[in-house]
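J.: Next come the structures, one after another.
What follows draws every value from the coordinates through simple rules; no lab data is involved. Quick caveat, the model's predicted, so the values are computed rather than measured. Cβ atoms are built from the backbone, for glycine too; each structure is taken alone.
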Structure 1
Amino acid sequence: MAIIITKKNRVIVQGITGREGTARTQLMTEYGSNVIAGVTPGRGGETVMGLPVYDTVEELVKAQGPVDTSVIFVPAHLVKDAAIEAILAGVKLLVIVPDRVPVHDVLEISAYAQKHGANFIGPNTLGVLSVDEGILGMIGGKASSAKSWFKKGNVGVTSRSGGITSSISYYLSQSGIGLSTIVHVGGDAVIGMPHNKVMELFQNDPDTELIVMFGEIGTSQEETVAEMMKTGKLTKPVVAYVGGKGAKKGTRFSHAGAIVEGNKGSWEGKVTALREAGAHVVENFQEIPAKVLEVLGKK
C-alpha cells in the first residue's frame, strides 16, 4: 500500500470556495482522492463541484462522520486557526499548502498536533501523491498531467523543493522507474513531517523498495536521516542529492528552510554524513535516475 494517501482516506478541503481551493479540489477528485466536503466560514450550504460546503469542520464531521485528512488552502494568517479547528474536530492528518505561515503559528499547530495525536505536512508544501491512489494538495497541476507523468512502481520520493518534487518524479518515470508515493515535505524551516518522518513511513511500506531524497542546505533533516541509517532504523537504500553546494555560510538559499548557520546545515556536512551512513549520494541532479537504476539492478 502507499503511504499517507490512499483511496480510502476521507479528505476535506478547508478554503474550498477560494480560487486555489476550488482548482485543487478538482485536481484531487479527478485523480481519485476521496474528497467528501469542504469548509469555508460563512459559505455553509453552498456546493463546490457537487461537494457540500460547511461553516466549520465540527459541523462537517457531525453531518458526514469522521474525517481522516484536511488539505488547507486559506491565507497564511488564517492557517493556525484552520489547522487547530481541524485537529480539535478529530482530523489526524493536515496538509498545509500555504507559504509565509508565521513560525510561531506553526509551533502552536505542532503543539496541538502532538497533544491530540495528529500529524501535518508543510507549511509551504505541494503536498503528496500516491500513484494511482490519490493526491493531497497540488502536485501535477492537473489530473491528466499527474496520470501521464507519474508511473506506478516501488520507488518513493521525498523532497524539500516543490519544483524538484515534480521534476525528479517525472524524470524517474521517464527513465522507466515506477513510483509509490511522492512527498514534498515543505520548504519552511519548521515543518510538521520532515525527511526522517517520511523515511519512517517508507521503511514500513512494503510497496517501497528504494527511496530518493532531494535535500538542501539548512536544518538537520538530512543528517537525521543519516543517523537513522547508521542505527538501523532505515535499512532501505537511499539515493540522495543535496542542493546548495555553492552557497556560503549565512546565505539564504531559495527559501526560509534552506539557510546555513555557522557549521550547521552545510552541504559538506550533509553529504559526508549521508555517504558515511551508506546513502548513494550524487552530485549532479541529472544522475539520479541512472543511480536509482544501478542500485535497483544491484538488488
Structure 2
Amino acid sequence: MSEFSEITLISGTAHRGLSEAIAKELDLPLANAHVGRFPDGEVDIKVNQDLRGKDVFVLQPTCPPVAESWTELLLLLDTLRRSSAGRITAVMPYYGYARKDRKDEGRVPISAKVVANTLVASGCDRVVTLDMHAAQIQGFFDIPVDHLYARPVLLEGIQALNVDSPVVVTPDVGGTKMARAYAKRLGADLAIVDKRRISGSETVVEHVIGDVEGRNCVIVDDMISTGGSITQAAAVLKRAGAQRIVIAVSHAVFCGPAVQRLQDSDAEVVLVTDTIPQDPTNTPSNLKVVSVAPLIAHAIKAIHSSQSISTLFE
C-alpha cells in the first residue's frame, strides 16, 4: 500500500477534457483549483482544498502552446510543494520539446533536458509520460519516470478497422523498433519508407524497403507535426501498389498545414490518441481518436498502491 494518503487529481488548462476522462476512470473528482490568467496574461493559480500529505497527480500535457502549458505545470508543481503535498507526480501525456534531445549542431540548447531540470526544480517527485519522441530522455531525470506506450490503445483501434493481413510501415528508419513491435503484435510484415530530412519541416522520400504491392498498410509513428513525412509516405505506398492505408500515431500535434495535408492524403483513416486536444472545427474528415484515459488511470492507481505498471507495456 502507498505511504501517502488518498489520490488527489489536479488539472491544468492544457487538456481539461482528458483530465476529466481520467478522473472519471478513477471515479474521483478533480481538485477544487483555479488555474487562470491575470489581466496581463500571467498564470494565476489557487488551490482551494487541503493538500498536506496527499498523493497528488498533476494532469497537464505540455502541448501547444508549449510555453503556456509548461509554465502552468511548473507553477502548479511549485504550489503543491509549498502546500506540503506528500508526493507530486507530473502526468504529461505529451512531453513537449522532446525532439530537441541532444546538441546536434553548435550553439543550440538541449531543450528536453531543460524541461526535465525545471520540473524537478519546481518540486516534481515523479513523471508519467507517453511515447516520448526519444526514450533516452528518461535518463535526463534523477527521479522515477514511468514511460508508457500508446501501442495497446492504438492496436485496439487498428484491429477495430478490420485491416486484413496488414503490412506495418515506418515512415522513418529511426522508427523501425516501434514498427517492429506493432508488427509482432499484429502478426504482420514490416516495411520501411526511407526518407531524407532537408530541414525541420521538410523531408524527401527516397524509396520503400519491403513489399507493399496489393497489401493493406498501417503507417505507425509517435507523432504528426506538419504531416509532411507521413503523408509523403502514404503517397509513396500508394504508388507502390498499396491498397488500404491507415495512419496510426500517438500524438496529433497538427501544426501548420498538417490538417489539410491529412485531408488530401491517401490515408483512409488517421488514427490518433487524445494526448493533445483537437479543434473540432479544424480536423481532417478521416480522423479517428482513441482515448488513453484508461491507460493513464491504470498507471495512476498502480503508482499510488506501489504496484508494478509493467502490465501496461503488454
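J.: Comparing distance in nm of label points 7 Å out along Cα→Cβ at positions 184 and 208 across 1, 2, which structure shows the greatest value?
T.: With respect to distance in nm of label points 7 Å out along Cα→Cβ at positions 184 and 208, the highest-scoring structure among 1, 2 is 2.
J.: The value 36, 56, 8 for P(r) over Cα pairs in 20 Å bins from 0, in percent was derived from one model only; which of 1, 2 is it? Kindly include the intermediate steps, with their values, before the conclusion.
T.: On the way: 1: 36, 56, 8; 2: 32, 55, 13, 0.
Source structure: 1.
J.: Out of 1, 2, choose the structure whose coordinates give helix-only ellipticity at 222 nm (-39500 (n - 2.57) for each DSSP H run of 4 or more, over all residues; to 500) equal to -8500 when calculated.
T.: It must be structure 2, since only it matches.
J.: Something else now. Given a value of 2, 11, 22, 23, 20, 13, 7, 2, 0 for P(r) over Cα pairs in 5 Å bins from 0, in percent, for residues 96-223 alone, point me to the structure among 1, 2 it was derived from.
T.: 1
J.: Supply the structure label, taken from 1, 2, corresponding to mean count of other Cβ atoms within 10 Å over residues 56-63 with the calculated value 16.6.
T.: The correct label is 1.
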